[in-house]
Structure formats: C-alpha cells, structure tokens
Structure I
C-alpha cells in the first residue's frame with residue numbers, strides 16, 4: 001500500500017468519525033470507557049476497535065439506522081458496573097466486529113441522571129427509564145421504530161451475554 005493510499009484511508013476514517021461526532025469538540029477515543037472518561041454517549045467503532053465519544057450535549061441517544069442496538073448504561077460510582085465491565089468489554093472485543101447490523105453503545109454518567117456532566121447522557125437515562133445499574137438495553141430497530149426491546153439488569157457473566165444477546169439478535173433478524 002502506497003503513501004497516497006494510506007493517507008486517503010486515514011482521511012476517510014477521520015471523515016467517518018467526524019460525521020458521528022456531533023456535539024463533541026475534540027475526538028475522544030478509548031479502548032475502554034472508564035470511571036475517568038468524560039460523561040456522554042460512546043459508540044464502538046468496529047474498524048478502529050475503539051470507543052468514540054459522539055455526544056455530550058443536546059438530545060439523548062436515538063438509533064440512526066435499522067439493526068440491533070446493545071446499549072450499556074454505565075455509572076462511574078457503581079461497583080457492580082466495574083464487575084460487569086469484566087464481561088462487557090471481552091464480549092464486545094470478541095463479537096463486536098463480527099455481528100453485522102449490530103451497534104454497541106455506552107451511556108456514561110456518575111450516578112444515573114442525578115449526577116451527570118453530560119446533558120445527552122442524562123437525557124438518555126431518563127428517556128429509556130433506566131433505574132438499575134448496570135443495565136444493558138437491547139433494541140431491535142426497523143424503519144426507525146423499536147420492534148423489540150429487552151433489558152439485562154445486574155452483573156452478568158460472559159456466557160450469559162453470549163446466550164441472551166445471541167437469542168435477541170436471532171429474534172430481531174426475523175423482524176428486520
């Protein structure tokens with residue numbers, strides 16, 4: 001691959017990320033979204049294998065295209081969330097790139113909508129009525145509408161995520 005091709009590829013990746021980053025002044029990417037990460041809405045970029053902060057202000061999270069959305073509502077002050085992270089991140093690492101039409105999202109606040117430095121994340125906790133921690137919300141979206149929804153509340157191990165999310169995706173694929 002020549003220098004011009006590499007430069008063009010990097011430009012296309014930067015442009016793709018920029019389109020996703022409404023409301024974020026500087027591109028913020030992480031391998032893992034942690035307790036010291038800014039509050040906000042993160043999406044998993046499959047090509048870069050990174051979590052990208054897409055929004056801190058404005059409205060809450062809304063799915064932009066058809067498919068499955070796996071949304072982890074994370075609280076930085078939640079000890080159970082830190083334990084759940086031990087299953088969540090390996091799950092995304094193992095399956096994130098393989099699952100087509102599947103989008104991984106993290107909504108991060110300190111403590112639900114009560115202690116949150118991000119209006120977008122705060123709005124998302126309220127819009128999706130999240131009151132347990134950790135909560136992973138599974139959404140099946142077709143034509144902009146939620147066709148199926150399921151919640152995974154509490155700490156779950158990797159095998160549970162594989163089974164329950166796999167089952168949800170199989171059911172969703174019948175709809176979309």
Structure II
C-alpha cells in the first residue's frame with residue numbers, strides 16, 4: 001500500500017465526514033438535538049437520527065476522543081477485513097446500536113440526547129475482540145472504562161450504547 005492509499009482509508013474518510021458534520025451541527029440552531037438520537041425520533045419521526053447521531057458530538061473533546069479511537073481501531077480493523085466489510089460493520093452496526101439505544105430509552109423512559117460515534121466504534125471493538133482473542137480482555141476493560149469512569153466524574157455518558165454496540169460487534173463476528 002502506498003502513502004496515498006493509506007491516507008484515503010474508509011476510516012479516515014469517515015473521520016473527515018464526522019469532523020465536517022460536527023461543524024455543521026454546531027453552526028445550525030439546535031443542531032445537537034436535530035442530529036442526536038432523542039425523543040424527537042418518536043414524536044417527530046426523525047428517522048435519520050439512527051445514522052446522524054454517529055456524526056454528532058457533544059463538544060470538541062468528545063469529537064477528538066472518538067476520532068482518535070476510531071482512527072486507531074478503525075484503520076486496524078479495516079486493514080484486517082477490508083473496506084466493504086468494515087463499512088457494513090461500522091454503519092449497520094452503528095444503526096443497530098442506535099435502535100438498541102432507542103429501545104433502552106423507551107423501556108426505561110430515560111429520554112436523553114445521545115450523540116457520538118462511540119456506539120459504532122464499540123461495534124468494531126466488539127468485532128475485533130471476537131476475531132482476535134488475545135486482545136479480548138484488554139478491549140473489554142477499555143469498553144468498561146469508557147462506559148463507566150466518566151460517570152464517576154459527573155460526565156454524561158450513554159454507557160448502554162457502548163455495551164449494546166460491543167455486543168452487536170461481537171455477535172456480528174459470528175455472522176460475518
């Protein structure tokens with residue numbers, strides 16, 4: 001693979017689109033509500049939120065953290081399974097994670113605004129954990145840390161999206 005091919009990985013293109021989407025989100029009124037996953041999915045039938053929530057973020061720090069992990073894990077997994085399978089796992093897994101997140105919010109009546117790529121990133125981490133057993137324990141610890149440690153510091157985290165995504169990714173490994 002030459003240097004130009006390395007720059008134009010699908011993962012890096014997703015990162016670029018996510019960064020551009022964040023700037024759009026932050027420059028339109030109520031962008032975080034329109035593009036996040038929330039009660040308006042049900043009340044206003046904003047079905048695009050299943051996908052758009054993966055591109056919306058709660059701040060520059062949130063965006064940077066997710067994009068660093070996506071760059072690392074995404075490029076690793078993309079190199080391992082190829083662009084097409086990575087595309088399917090990331091986007092279909094991310095949408096399934098959004099559906100699972102909606103189900104959690106609906107049944108717990110805990111309607112918050114969920115934003116971020118971490119659900120879809122958790123999918124690729126779950127898939128990788130299944131396919132590379134030597135890394136499984138470390139990845140599981142990482143998922144637990146990013147899901148629960150921020151809560152100890154009073155940061156709002158959709159921990160259930162991380163866990164749902166991880167399980168979806170792990171199960172996807174059996175299917176693909």
Structure III
C-alpha cells in the first residue's frame with residue numbers, strides 16, 4: 001500500500017470517527033507520521049476528500065464493469081446490482097455523514113452530484129435489456145433515471161440514514177424492491 005493510499009484510508013477512518021471535523025493532525029497522528037510528511041503527499045484536506053470521492057467513483061465503475069460482464073445473472077439482476085453498487089475502500093464508510101461533508105464543502109457536493117448525474121447509459125441499457133427479456137414493463141426511461149437519481153442523491157443529502165440507522169445499500173435495495181414490485185399485494 002502506498003503512502004497516499006494509507007493517507008486516504010486514514011482519512012476515511014477519521015471521517016467515520018469524527019465526521020468532517022477530522023483534521024490533518026488526526027490523520028498524521030493515526031499514521032504516526034509528521035504533518036510535514038503528510039503535506040508532502042497531499043496539499044490539503046479538501047484535495048484529499050476530492051481524491052477519495054474520485055476513488056469511490058472509480059470503484060463504482062470497476063464494479064459496474066464486473067457486474068455487466070457476468071453471464072450468470074440476468075439483465076434485471078444486473079440492473080439492480082448496478083444501482084446498488086457501493087464503493088470499495090478497504091474500510092467501511094459511514095454514508096450517513098456524507099450530508100455533513102457536502103454542507104462543509106460545497107465544491108465537493110458538486111463533484112459528488114456530477115458523478116451521480118453522469119453516465120447512466122449502462123444502467124438504463126440494463127433496464128432496456130430487462131424490458132426486452134420480459135422481466136419488467138416499459139416505462140419512460142427518463143422518468144426512471146430521474147426517480148433513481150433523485151432517490152440516490154436524496155439518500156446522500158438527507159439525514160434518513162442517520163435517523164434510521166439503515167445502511168445506504170439496504171435503503172437502495174428496499175427502494176428498488178418497491179420500484180419493481182410496487183405497494184400492491186399480488
């Protein structure tokens with residue numbers, strides 16, 4: 001593991017412990033390195049957080065590629081799996097604290113929103129494959145994208161996860177179940 005990877009992992013652990021109130025001193029202390037050594041590798045806390053967000057997106061795209069190339073699952077399972085992807089960091093992340101992060105760092109919020117708003121082609125392509133396979137009914141694809149986008153960004157921007165103690169992934173999977181099966185008893 002590189003020094004920069006160790007720094008990012010320590011930042012995630014500090015974020016889980018203290019939310020956005022963690023400092024570069026906290027990271028240096030956790031890694032038992034000097035702040036001077038820390039600043040050799042990373043300019044400031046905001047740049048570090050940007051790198052973590054970008055790493056999260058990279059992880060999502062790698063998992064997406066793995067899911068979509070898996071011949072053993074059908075297009076509907078792929079669709080649900082892709083929508084519910086969580087970044088892999090090597091350590092757990094408290095997604096309930098993302099709202100706090102977005103409030104303190106507006107530029108980071110825009111970066112997260114840009115990632116959430118971009119590149120729905122694969123997800124919507126999987127939905128269309130599921131329609132063709134007769135696994136789900138056809139609805140307006142832009143409406144579906146907007147529903148999913150709104151829900152995912154709301155989960156990150158609301159205190160729902162913190163209030164309910166639910167994980168991001170569990171909340172996404174429950175929402176997909178509701179979207180796919182509705183409220184009606186069948």
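Derivation of every value follows stated rules applied to the coordinates shown; laboratory data play no part. On a predicted model such as this, the values are computed, not experimentally measured, just so you know. Cβ atoms are built from the backbone, for glycine too; each structure is taken alone.
Among candidates I, II, III, the computation of mean count of other Cβ atoms within 10 Å over residues 105-112 that gave 15.5 used structure III. Please state which of the structures I, II, III yields -20000 when helix-only ellipticity at 222 nm (-39500 (n - 2.57) for each DSSP H run of 4 or more, over all residues; to 500) is computed from it. Traced to structure II.
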